[in-house]
Every structure is written in C-alpha cells, then in structure tokens.
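Derivation of every value follows stated rules applied to the coordinates shown; laboratory data play no part. Note that the structure is predicted; figures quoted are calculated from it, not measured. Cβ atoms are built from the backbone, for glycine too; each structure is taken alone.
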Structure 1
Amino acid sequence: MKQHVALKSLYSFVAVAEFGSMTLAAEHLFVSHSAVSQSIKSLESQLNTKLFHRVGRRVELTKEGKNYYRDVGPALEQIVRASEALLNKHRDERLTINMVNSLALHWWIPRVEDLQKEIPSLDVRISNLIGPFDLEREGVDIAIVHGKIDEWSDYYSEKLGMMS
C-alpha cells in the first residue's frame, strides 16, 4: 500500500528550506513553531531521511534535503498556481496585502469584516513576505513593510510612520 505524504508537511518543508528557520517558516504559514517542527519530524520519519541539520540558530538542508527540495519545491509551487488559477476563475476581485503578523492580528483583522460587508465579492488575502521582494511576481497588491523607502523605489511608496 502506498504511503502518502501530507501536503501540510510539504508546505512546512518548503517554507523551512526557503527561510532557513522554523520560526520564520511558522510566521509565514501562520502556524506555531511547534506545528512546523512536528510536520518536519513527521516528514523525516515518513521518508526515513534527515532533511535538515542545525547550524547555530538556523537550519540547513542536508544533501538529501536539497535533492528533495529541488523536486518538491517546484511541484508544490505548481499546485499553488493551479489552485489559484481555479480560484481566480471563480472570484470577481482579489486583494493581496503583505504585512507582518502583528499588524495583521491587531490592526487588519478587526477591520476586514467591514470591508467584506462593503465589497462581498472581494477575496482578501494576507501574505507575510520579508524584505524587498517583487510585488508583482509574488501577487501582492499592497505591501505594508518596515524598511527604508528607497528599498522600494520601483513602486509607489509612502512613509506611514516611525517604528519605536
């Protein structure tokens, strides 16, 4: 009987591989650190292969992990793209906003219900990408980020305030 790998474990694996950190992967996936850690342990156990090794506070892919990521990363990205294509087909409008978790939890979530009442067909997505990134490639419409305004010179940028 074939054994199937849980998609959740693959998402965790790819996120940890890309961020080099279980903590950052957890933040990106909006789950707890222990959920990511358990997913990785479960995947390693199921595959009977060590996929990561610790380097200080970071994690790096083992040789087997690099090979697995090379195959799984693009496949998972294709699954996401195919799913989003179908979702887009059935959605009138989509708005993707990038912001840190704390801003999403304390500022955005209390306001999103009002927006959805105003525009019920609007599909609002939140992402948590870090650092300068290509908004168009990542499918982000609006990014609320911490950083220097000149890091975003390719986009319309406006300073919202100072962090303390």
Structure 2
Amino acid sequence: MMMKGDTQVPIELLIQEEAFQDELNRLRIEEGYDFAGVALYEYSSTSSPIKWRYVSGSLNDRYKLIILRKGRGLAGMVMKTGKRMIMSHVSDTLTPGEKIKYPILISEELTAVIAIPLCHNQQIYGVLLLGQRDEKPLPNNQDLNISGKLWAFTEEM
C-alpha cells in the first residue's frame, strides 16, 4: 500500500481522455444510470486534491468546481477506504446537514448512488460514481464488476 505523498503511474499512461469518456458514457447507458462520474487525483500524488475529471449525464458544470481531499466527500472516502460505498436512498442515509459534505450529490441532484474504487497494480487511482435521480432505485447491478469496462481499472487493490 502506498504512503501519503507517494507518486503513482501518471494517469495519462492508463487512459486516453476521449476514449475514456466514450467508455464512461457507454457504461452509464448500458448499466442504466442517470449519472456517471470519475474522480481522480489532480496530480500523480496521493496527497494531491481529488477532482471529478470525467462525467456522463451531468445536469450542469458545477462538478468542475468540486475539489476534495482524501477522506472528504464521496470520492475522498472511497479513495481512503478502498471499499465501495452504496447509498440506496440518500435521503434515508444522510441528514441535510450531512449531505452538505457530499457536494456531488447536491450539484447533480443524486438520490441513490454507488461509488466504486478504481484500482490498478494495487494502487487506488480514483472513484467511479454511478447515480440515479428523482428517487429512482439503483439498477439491479450493485455487484457490478468494472474489470474490462474502464480500461485497465479494477475494483480490487
């Protein structure tokens, strides 16, 4: 496991931006979600800020303004723990005060989400967030295996 401040393989070596966006769009549509987003470290260091770099099905561009740290927000929590997080009903899981700590939920009006760590060679590079709006339930694929669906990323470290 990497220590704070360690550097990773540059993300550019793992993904090609345009093709990665196409893969994310396809994954969102095929799996039946309203929203899909990928948050990554801004730089090739695990101590750098985390930003939503790729999105599909977004309502607006506010996600571009969200800057997180490891352990903060949905992406930061999943990157810290290395474990997927599922909220089948955000309103039942979080109080309005707690929801403020998860700005992507507010900006994209997400009511149900699943967040999956994106790993490669035993390192966490980012988080895949899949979500629903308007109280729609999560599709019956909460055990979704992302291996082979987003380039070289898997969920396992």
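Supply the structure label, taken from 1, 2, corresponding to helix-only ellipticity at 222 nm (-39500 (n - 2.57) for each DSSP H run of 4 or more, over all residues; to 500) with the calculated value -15000.
On the way: 1: -15000; 2: -6000.
For helix-only ellipticity at 222 nm (-39500 (n - 2.57) for each DSSP H run of 4 or more, over all residues; to 500), the value -15000 is produced by structure 1.
Which structure, out of 1, 2, was P(r) over Cα pairs in 10 Å bins from 0, in percent calculated from, if the result is 11, 45, 36, 8, 0? This value belongs to structure 2.
Matching task: 1.8 is the computed value of distance in nm of label points 7 Å out along Cα→Cβ at positions 28 and 100. Pick the structure from 1, 2. Working shown, then result.
Numbers: 1: 1.8; 2: 2.8.
Working through the options, I get structure 1.
With relative contact order in percent (Cα under 8 Å, 6 or more apart) computed over the structures 1, 2, the top value is the one for 2, the highest of the group.
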